[in-house]
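Computed from the coordinates by the stated procedures, all read-outs in this text should not be read as laboratory data. In this text, all values refer to a predicted model and were calculated from it rather than measured experimentally. Cβ atoms are built from the backbone, for glycine too; each structure is taken alone.
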Structure P
Amino acid sequence: MKPLHRVLILDGLWNKTLAAVRSLGMRGFHVAVGEWTRFAAAPLSKYCSKRLIYPSPKERPARFLDWLEDELKKNHYDVLMPMEFKTQTLIASQKERLSKYCRIPFAGVDLSVRLHNKAFLMKYAREKGFAIPKTYIIEDLNQLNDIAAELPFPVVIKPQMSSGARGIKYVNRKEDFVKTYRHVHKQYEFPIVQELIPDGGDAIGVCLLLNNDSEVRASFVYKRLREFPVSGGPSTLRESIKRDDVKSIAEALLKHLKWTGVAHIEFKVDPRDGTPKLLEINPRFWGSLQLAINAGVDFPYLLYKLAMDGDIDPVTEYRTGVMCRWIIPGDILHFIMNPNRFNMSPGFFDMTIKDDLLSIRDPLPVIGRLSSALTLLYDREMQDIFLRR
């Protein structure tokens, strides 16, 4: 007898994918997991019912879409869950073609791309009165010397379209700005420039699920405790908290934008005035998904229910003080590179903290993670992947 609930989850490389697989598999779902490489954690989970290898969505998008349509047509899934932005937007661009076979509960490609673009987001937020770091959007390289004269150093240069720490450069001196900007511009055209918010304020993530009317149906807030690179990047340790003020800002922003589906919004509290300032929106599932599930907000299951039922009751209560980390290789690398490594709180060797990956009940995904980590020795693309998780 076939299970009542059938889900196809893509992008099996990621910890967030493993979190979704475990979430739905523990509920008795038939969970098929796909990935373009064999070096992946999620397909090795005992909660994965079927393992699939597909053409790379990045390198062979047409072949990937043909493969996906064939898989959906043959195996009658209820819901399709791409976990990575590029896969999600590729599928969204073909929603009319694919949605005849299953539900695809994600926003349209145009809105997704706009939200992911930091230049668009900063302009939009500034116009609507949301607090952001002082931001410079450059459209002509001839502006660089004039802008350098007025920048509040130190500043950070960020690609308009990237995630994690890729392409981000910090500039402490006016003399280094033009050269550094041009270096980033060669790979990521016209990056934005922002003031660097001083240390001392919390880095906060807000995770939301909105229905088709852009009404919030699930919310969760956490604080970053550690990151890699240490200077700023994906979180390696986080803790669930309550910050209704920051959550309200994130909800208002996504309602303004008429968003639907899951999204992750990042803020940094400015210690100079206590104001939470918007940094970026990730219009997709986020790396710290397991923390939300551990604390009591099961976003993958709620997204499935929303897709199948049309709407769900709001879920806003969860446990605070819950911690979760990304130890392989993120927190290990943070420990190695942090000069204050033996004075961290909580300490690196605190084995009471749960992990995104490690599980006695489901041990095999660690083999997939170690296999993918070994590819860092020779594969530049995999190095980039691990920098952004």
Structure Q
Amino acid sequence: MSISSHDIKAAGAINAHRESALKGPKEEYRRFTDKKMLFFVILILGVILLASFAVTLGSANLSVKDVYIAILAKFLPGYFQTTHFADTIVWGLRLERILMGIVAGMGLSVAGAAMQGILKNPLASEFTLGISSAASFGAALAIVMGAGFVGGEYLVIGNSFIFTLIASFAVYGLAKYKGITPETMILAGIAIMYLFSAMTSFLQYVGHAEQVQEVVFWMMGSLGKASWEKLAIITGVLALCLPYLLLKSWDINAIGAGDETAKSLGVDVERTRVISMILGALITASIICFTGTIGFIGLVAPHITRMVIGGDHRFLLPGSALVGALLLLGADTMARTILAPVILPVGIMTSFLGVPFFVYLFMRRRKEFW
């Protein structure tokens, strides 16, 4: 059977059309991912540049060159030499605070993005779910009453961490009783928030003036007590929890389309929602027990990221982490310099920065969040 030249041309045209049809989606997906990778690169460079600038600020001024030499001299002492003064300022005073701001911002933002995703609610955060209120009560109980689960210098830290976990499991228990849905978890979180807020207010009422002042300052949030040990703990918790959330990012995307849709795609909705909630609470607890309550980072950073690169949690979670790191580091840098030598609590600065943006987001948004 002979094949005519016409048949060969027709087959070639069909193959060319098929390759063109396949190439279109590939090109579209490549552009889809390239935009997100560019966003990540810009954020990483922004964090590095801001951190380099932040280390130079303070009562003792250092140049960016002095900062990098002091950092490199720690790892390559044979090639770089620094002064004792620069080494003390960089490694003993500033770098741990700046890295704490970066890691804490990443953790709070990832937790906020995960909570918003599994609950399909743009207002879900550690505040609306009662986690921050529980941490504040734990700290107030330790400061005012001297009571807690651990003693010594870890009394406030231990109390705030444990009460954060207690609040998380209380939310889960209440939601489990009525059926775990986004609505029941949010309502349970609001109930827990008001309960712990009322108990914190009672402790402030019966406490002495100095104790009340200490409680209020703790609730404002600060990176002033950052240390390498605390930084290592937060980094370790984040390193343990973040991979699971990234692994379940497709499941969280499916939940965003509706529970029934997610179940039809094979997603164990209740298990994913509960584990993600617990991991988000654990990340938040490991941060705010050291820093106090820092507002708006976990609420605003995911929204900024979602506006730029969309709501795909495969990219939203790492993107929110980078945006949160940039926001908290920028807020802390402003808090250290705007009224120098007075250092403002970073929680005040995040509220000042977060409220105008959130109002802008509310006024600008013309469609649904999911």
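Observations on the model:
- Origin of the derived value 0.55 (FRET efficiency 1/(1 + (r/R0)^6) of positions 253 and 293 (r between Cβ atoms, R0 = 25 Å, to 0.05); candidates P, Q): P
- Which entry (P, Q) yields the derived value 57, 37, 18 for Cα extents along the principal axes in Å, for residues 173-268 alone: Q
- Answer label among P, Q for the case where Rg and Dmax of the Cα atoms in Å, for residues 157-228 alone, calculated from the coordinates, equals 16.6, 49: P
- For 0.55 (FRET efficiency 1/(1 + (r/R0)^6) of positions 109 and 237 (r between Cβ atoms, R0 = 35 Å, to 0.05), calculated) the corresponding structure among P, Q: P
- Origin of the value 0.95, where FRET efficiency 1/(1 + (r/R0)^6) of positions 77 and 213 (r between Cβ atoms, R0 = 41 Å, to 0.05) was derived from one of P, Q: P
- Which entry (P, Q) yields the derived value 33, 24, 22 for semi-axes √(5λ) of the Cα gyration tensor in Å: P
- Structure with the greatest value (metric distance in nm of label points 7 Å out along Cα→Cβ at positions 277 and 341, set P, Q): Q
- Looking across P, Q, the calculation of Cα extents along the principal axes in Å, for residues 37-180 alone that yields 61, 34, 27 traces back to P.
- helix-only ellipticity at 222 nm (-39500 (n - 2.57) for each DSSP H run of 4 or more, over all residues; to 500) derived as -25500 - corresponding label from P, Q: Q
- Across the set P, Q, relative contact order in percent (Cα under 8 Å, 6 or more apart) reaches its highest value in structure Q.
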